[in-house]
Structure I
Amino acid sequence: MRNLPEATSSKIKDQLKIATKGSQTLLDYMQFIKGCADELAILGNPIDEDDLIEKILDGPDDSYKSIFDVVNSHETLITFEELHEKLINKELSLHHS
């Protein structure tokens with residue numbers, strides 16, 4: 001039988017696997033993903049920032065494609081904070097167009 005932290009980590013990882021943006025706002029989606037990553041870190045199973053970025057980029061639909069192109073064209077890896085800013089700005093522009 002697994003101990004509580006292992007079971008909790010497993011549950012959080014399962015939630016991350018099936019998480020999608022769906023109808024929630026991008027901010028809510030990103031907060032959910034980041035919250036899961038933070039919980040895993042507290043439990044001693046941190047998620048690599050590259051994996052975090054990849055998971056976040058898996059969620060939004062093609063209306064965010066321009067951001068994906070920018071991220072993929074970077075020679076250096078984008079940080080969570082940079083991605084957060086770009087995606088939120090894109091979401092705002094989508095809602096105001």
Structure II
Amino acid sequence: MVTLAVLVMVVGFLWLAASLVGFVFKLAFAVVGGVIGLMAGLLGLLVGALALLLVAPVVLLALLPVMLPVLALGGLVWLVVRASRRPTPVPVNAGR
């Protein structure tokens with residue numbers, strides 16, 4: 001009976017040791033994976049921002065024929081509003 005108890009205790013201690021080693025490995029790989037994932041995410045963000053900066057002027061130039069009539073109409077309205085506004089009075093310095 002004592003032999004069985006010793007055998008159960010040895011198996012229990014081995015199980016506990018293996019569980020602790022597994023936990024340490026799991027924690028280490030989680031930390032390393034998290035750091036690598038964070039660096040990869042930042043690199044992806046940088047590449048995406050660079051691609052956006054390179055593609056945005058091309059898209060704006062491609063949309064220019066569509067936007068020209070709207071810009072011309074907006075400029076015409078701005079000119080009419082500006083021309084119909086009264087000139088701002090020049091303040092007269094009464095002290096002199």
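Bear in mind these aren't lab numbers, they're just calculated from the coordinates by the rules spelled out. Computed from a prediction, not measured in an experiment: that's the story for all the values here. Cβ atoms are built from the backbone, for glycine too; each structure is taken alone.
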Subject >> Origin of the derived value 1.4 (distance in nm of label points 7 Å out along Cα→Cβ at positions 40 and 56; candidates I, II) >> reply: I
**OP:** Identify which of structures I, II gives the largest calculated value of distance in nm of label points 7 Å out along Cα→Cβ at positions 16 and 88.
**Re:** II
**OP:** Given a value of 15, 46, 28, 9, 2, 0 for P(r) over Cα pairs in 10 Å bins from 0, in percent, point me to the structure among I, II it was derived from.
**Re:** I
Subject >> Which of I, II yields -22000 [helix-only ellipticity at 222 nm (-39500 (n - 2.57) for each DSSP H run of 4 or more, over all residues; to 500), calculated] >> reply: I
**OP:** Give the label, chosen from I, II, of the structure having the highest value of distance in nm of label points 7 Å out along Cα→Cβ at positions 8 and 80.
**Re:** II
